[in-house]
Structure formats: C-alpha cells, structure tokens
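Following this line, the structures themselves.
Computed from the coordinates by the stated procedures, all read-outs in this text should not be read as laboratory data. What you are looking at is a predicted structure, and each value in this text was computed from that prediction instead of being measured. Cβ atoms are built from the backbone, for glycine too; each structure is taken alone.
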Structure 1
C-alpha cells in the first residue's frame, strides 16, 4: 500500500476583535445571553464570509457578534441537545441541519447563498482525464474516472463534514436512478444496486479527511498525493485566486451533470429565554446578507451565488471570480438534487461507517506518563475513549467501528505499559466497551518513550492486511521522548508506509520529534490542548 499524506488538523486560535469574536469553548460558557450580543456557531466554510462581511457589519452597528467555528457533527449535536450557548446556527448545507433540527426548534431558517459541489483537479490532471474544456461532464464519466484508479481523489468524510455528505447524497441519488427533484427513499437506500454502487465509489477515495478546510489546505500543499477532489465551487474560486497570484497551476472544475448537489448555507435562530435582542440582531444580519447590495457584491466576490437569484444563474458575473478558464460556469441550467428525510440521512451516514467505507487497522499510541496525570491530560484521554470506543457514544459522533476494522490501543510511559496493547477485531460492542474501560482504568505514571510504542505499531501494521484495509497510527504525547528507539522506530514506520497523526498536548511536548514522525510517514502533526476534540478528529480519518 502506497504511503499517503494526511490533511493537517486545523486548530482554531481565539480572536478578540471589535464587533466580532471567535468565542471561548462551549464548556467554558455560561449559556446566558447578553443584551447587544449575537452568538453564532458556524461551519468553517463560512469563515471568509464572517471575516469579510459579518465582522465589519457588526462593528459598524456596535454589535458584539461572537462566532464559534465547529464541525458539522458538533453543530448538529448542540442543536439537538438545545444548547443554550448559541443564538444562531449557520450550517454549510441542509444535511446536518436536518439531523440536528428534527424537533424543528430553529426559526427563520433561510439559505444565505448557494455553491454547487464540484469535481476539481489540477489543470494537467483534467487534461489527462479528458475533462478540460468540457461544459457538460456527466456524473457517469466522473464516476468512471474515479473508480478506474487513473487519479488520486480526496473527499471529506461524509459523516464528519457537510461537503462530503453533500457529495455522498448526490451519488446515492444517481445510483438510485432518481432525477434531481426526487429525494432518496429508505427503500432505495436498502437496495443492492445503491449499496454496491456507493461502496465502490467510497472505496475508490484515496483520502477522507474530517473537514473541508483540512481537505483544501493539505490537498493544495501536497499535489503529489492529491490530484483531484470533491469540494465546494466557492472554495476552488478562493484558492485559485491565491494559486494564480503565486504563479502556480490552478484547479479546474467539472459539475457532475445528472446529480448536481448544492450547498445552501442555511442560517437559523434558536429562541430561548432572554435572547430577544439577539433575535433582532439576527434578523438584521439575515436581511443584510440577503438584500444589501454591497453585501451581495461582496458575496459574489467570494464566489458565493445569491440565494435570491434564479437557480444557479448569474447575470454578467465578474470573470476574474467566476472564471471560465477554470471551468466555472456562470449559468447552470440544472436542478439540484433534493436531500432526503432526516431518517434516511441518518441511516446513510451510519452505513458509511459500518458498510460503505474501507475498513481500517488503527493503532493508538497514548502517552500514559506521570505528567499526563499532573496536567489533566489523561482526563481528556478518558473522555475521548468513551466517545470513540463506546458504541453508543461513537454512534452519536458518527465514528462507528466497521465490522472489519482492527482497533489497537497501546499506553506508553518509559515502555509500553498498563497491560496493553489491547486489540479488538471487528465491532463487537462488549469488546469495544471493555477497551474503553481499560483505557479509563489506567493511572498515569513513569517517564516517556513514544518510540517504543511506534516501533510496536509499525511492526504490527507491516504484517499482511486484507487488500482494502487502510492503516493508521494515532500518536498523542505531552512530553519529550527518550530517543533510544528513535531510529529503528522511524525507519520501521517509513518502511511500512503507515501514516501517523501526531498530536502534541501541552507546552512541554517536543514538536521536533512529532513533526519528524509525521513527515517521515506522510502523516500530520497537530498541537492541541483539547484532547477529546483532537482524538475524535483523528478517528474521523477512518
């Protein structure tokens, strides 16, 4: 199996700016609304719109707009739980909004802009595939290119990201034989034709990072590993402007004719006691985004299509933005697919994890040294173990274990310790609960030698695996490691071709050691103090 580079895990830094802020983590919030404040939780896809349009608008009116960026799953879970921490929810598309709002608690939900999901690839790759210069590329042609192995294609994990989910339902609709206005039904989802078709498609993906931001960032940084991807049209426009400015090859896009999926950026308000003033700000913000001429012009400049327009048609757009040389089409005369009912969405995302995706052999190397007890790091590991391994919690996070997965956990201090490693073959619920109990029952102690665990993981994952099983190591440490086994461990990982997600927790972790491991394995390095979020996101690479 060839080595692969994993997309970087993006860690959001807190901003405190006049008019609009990125607010503190939910766990630290009081949940009490403040007069003159609007608290919004949004997908990372909205960041450029927030920075360019929302923040200046809030500042001009002396409003405090707190915007927290979270993943699709977290947004849906917060909404479903009725969290008092946010007044408004701004999803990338309606897929996860439907999952989170089954009780119909959101009010005044409206799409803020539209952007179709596209198949994007480097210009040279589009030439090779025969798509360059074509205004009409049927979804069947794209599917053949993907399944043929002629290119390396990335898509975000559909269970963690709106863009991947939007693509998934476009292809599910295609395999079901539905026209754009006909939503997928449970009966169609249960059919062999749909299951076999979508399984072939999903298993042809080279990488499935857990967020659209990491997909774009790392794909563009490593064109040798990522030749094509499914992503949003507006993000291609944004990044192409930067690529061309730097004198680099741009991306070209193709619109999957016959099953076009569109993101609608829905923004809705959550009524709760004491947030009447927030509702007023929310209403003004919606009106500004939808009706103000300057805001509409700014959205167009960012590559967002008006939600109030006629379909996806643009009247005399700026060719420097909606650039036909990049394959961008100002007029798209195709109706977008209709998303299915929430119950069908839930079933499809569950099946992605347990039936559609490729199985994975993952080895977790978790730092159990004494310092992890001193800095409360092990508390985070214990919480993450419950969310990743406990079947009920994993299902809430769409991180279910596949029946053919192999899950190993090793705890290390000066050596592998605590009676580990422990391995669960498949997804037996009792075995996975026992794995979580073993992790939570460990008490940190001793020194730090991460290389002992990495060497063990490399040797085990180098053994023959089923043909379609991916391999992955997730490493987490808070300190500087003993280096006695550094050279054989790094050599074994490089030889095995197994990528490592290397997570540095706390200020004492040595980034040099972790970055070396990540770079040697075409993996990724991240510094993160929220271990629950970090380990959940690492698990999202499955």
Structure 2
C-alpha cells in the first residue's frame, strides 16, 4: 500500500489507540468530533491509516495493538452513526500498517418507528411515566420527570409548559434503557444499536396551554395515544378534552392509571370504573390489563378496545406491561410514497449551522442535500432551500421518511422569516398558498350558537391561526350540530389539503371538522 504523504480532509493518520486512554472524557470527544468532520466533508466516508506517525512514517505496531485500535475506532464510529466498511492490513519493511474505511449509516437501516402522544391533566404524572419507562429506573426520589422537563420555569413550577420529545429504543424486542436521556452521545449510541424506536411526545396538561396540547396531538403524525389519569384525582375536564382530541383524529388509545402506590385498592377500583364508564359512553370497550399475557387478546383490536394499565413509577407496577406493549405495537399506515412533506413545529437558529426546522415527516422521504421548498412566507411565496443535514433525536442520518421526527438544517432562507405551521416539501408537490377553505364541521360545545362572522382559532397539523367563519347551509349551529362552513384565515396563507382534520376553539367553544375544498 502506498501511504499518502500527508493527511487531508478524507484521510487521518493514527499511530495506535488504547481503550483505557482514548475512550475517556475529552480524548473520546475529540475522536468523535474528528470522525464526524471527516464523514461530513467526504460524502459519508472516512479513511484512517493506522500504524504511522503524523508524517505517515511507519512506527511498527503488532497485531494486538492493531486490533485494539480497531475496536476503539469502532466504538467512536457508533457515536457518529457510522460503521467499519473495509479493513486492510499491509506490511512495510516488517511494520504492520492498517487502512480502515468508515461509512456513514443511512436510515435505510430499516429502523421501525412509531409515534406516541402522551396526554392528560397537569400533575397526573405524564412526564414521570415516560421518564421511568425509558430509563427503567424506579422513581424513588420523585425526580425522574427532570429527564423530560428541562426548561428553567418548568423545573421551578414542576409542570410541563411545552412539548418535549424522547424515545424508547428496542433491539430484537428487548428495551435499550437510558442511563441519562439528556446525554446526546448516549442517545446517538442507543439509536445506532436499535431496530425499533418508540417516539414519545410529552404534552402539556395545564388548561392555560391547551393550544400546545392540541398541536402536540394533531400536529405530530401520531400512531397511538396514551391518556394518563391519576389514581388520586381521577377524571377531570382536561382528561375529557384530551380524550376528545385523540378521538377526533381516530387515534388508538391506551389509558395509564398512575400513582397507584399512593391509593388504597378501593380508590383505584373506583377510578377504573369511572374510566370504564367514560369509555363506554363514547363507544369504546375498556379492558383492564392484568399482565403481559392479556396483550395478545387486544393488540389487533385497539381501534375499538382501550387497554387500562395500572402503574406506579415508585414500585414500577405495570411497567413490564408497557415495555412489552410498545415492543409489539406496529406503525400505522403511512404515505411513504409521493412528494416529501413536513409541517414545521419548531425553529432554531444554531451558531455555525444556521436555520434548523423540526417536525414530523407527514409524507414521502427526504435525503440530505436535496433542494426543497419552504413556506408559504408572508407574501404567500415558497422559497427554495437546501437540506444540508438531517438528524433524528440528535443522530445524524442521510435520509428520513414518513413518521420520523426530524431536525433539518436548511440553507437559503432567513430564520426570522420561518414560522410554525409553514411546510418544508419536495418541489414536485407544487404547493399553493391557501387563504380560504370549505369544511364539514361538528360543534362539540358552545354556550349559545355560532353564526356568520364567528372567529375561532383553527388548528390543522401545526397551523394555529384565527379564521372567520361563514356558514354555508345553515343560518346558525349549536352544540351537537353539523354544517358546512367557509373558513378565511385572518392573517396568513397556509398550505392545507382536502381531507385534513381540523379543530377549532375559542373560549368554551370547541369543534372539529374535515377540509372539503381549498382556495388560494
């Protein structure tokens, strides 16, 4: 093998690496950063020449030293979402020299992904439930929830104020628990080892932030919903409202009864009966799950059967059932074919990267480097941008598809011009800005009646905008009544499609609907 005269953007020289020394602290971080740089600047490939000094001169290493160096680099690669592609060994005047080629893993690895929304009243234990589930740790000190609620005012007030995302990964049906879910390096490593990911969207439970809860349920392309009910408080108005939202988008639901360690059996049974009565009233069949054997009875019936699982984060009662349940749940039908479409949920301006948008891929696939459209902007136009990088839970991938929760760095647009509710899409979608749309609506609750000129806030995907209503086939509508209505967005144009589900809300008024026609 001819050794290059010097290192370059593709090739790195290494003498030898030692596990005890090079996989510690800053030294490991340096190796991870170095490999990431090489991969990102060379189309996902990197080459290491091992057994040479910084000038490429052979230093002479033995087989054991080469194998240890290879194992160190393999572990470093796992943090970068890469794999060893090729290993070659040569001898130069009796000195062993190795050539190791790394290749970035793509999402073609076939990692199954399902999305689960967590809903329920404030302080009913939503964040604690999920944090305990993904770590496998008993919540003895009452602080597991801090793994999810990371904003300073959330910690101070001990409640969730915005949507938070986390995951439970599996490999061969077995859970890969986190030691610390906030550790990005650990998260990347777990994802790289997994063959299935359950994405959790932890929702807001306080009535003051109901709009965030709606966005967290209808804007995240969910496969399943978990309704959390405290055994102490039982069903509340927020419980019923969150249940109604999930039902409006035909979401299969699992009820988790939390804090059972704090209640007597009589109280627990009373709340289970309340939940069962509520479910029966809306046409669902409640099923109290006693152990993992019960799951086989209900897994293929979740469209009508609602499992009720008793849980305690302190004793971990019910957590074996949840772990087994999520290992068996499968993603629902998704539109993988067709043009890529993502509704933007969050926007970031990251130093050295620029504009990053995140959301759940609604349709199609996206590949790193593709030219896309973003908008509609304030003037109704769509701007061309380039997807310079894609991440799934801080794990770099080359592509993503429908159902993946992603962060995408986009070049060619000012971050200040991007708003939640806009779309990022394939150019072939040829999107048009929509200012008006016709919908079939059902008024769920209203103190009096709705007539022309009524202005609720409309939620479609991640869109949240006031709109004026004009009734088409009635003079007015009351609670429980249906009609066709023309909606006109008050401030901005948006991209929506026929068949999209909507929720409208204003004060004590709530309604649902389906888009029938769209007008530019």
Subject >> Given -11000 for helix-only ellipticity at 222 nm (-39500 (n - 2.57) for each DSSP H run of 4 or more, over all residues; to 500), calculated: source structure among 1, 2 >> reply: 1
Subject >> Answer label among 1, 2 for the case where FRET efficiency 1/(1 + (r/R0)^6) of positions 275 and 323 (r between Cβ atoms, R0 = 30 Å, to 0.05), calculated from the coordinates, equals 0.10 >> reply: 1
Subject >> Origin of the value 18.1, where mean count of other Cβ atoms within 10 Å over residues 243-250 was derived from one of 1, 2 >> reply: 2
Original post:
A value of 10 was computed for relative contact order in percent (Cα under 8 Å, 6 or more apart); which of 1, 2 is the source structure?
Top reply: 2
Subject >> Which of 1, 2 yields 0.96 [Rg/Rh (Cα atoms, Kirkwood Rh), calculated] >> reply: 1
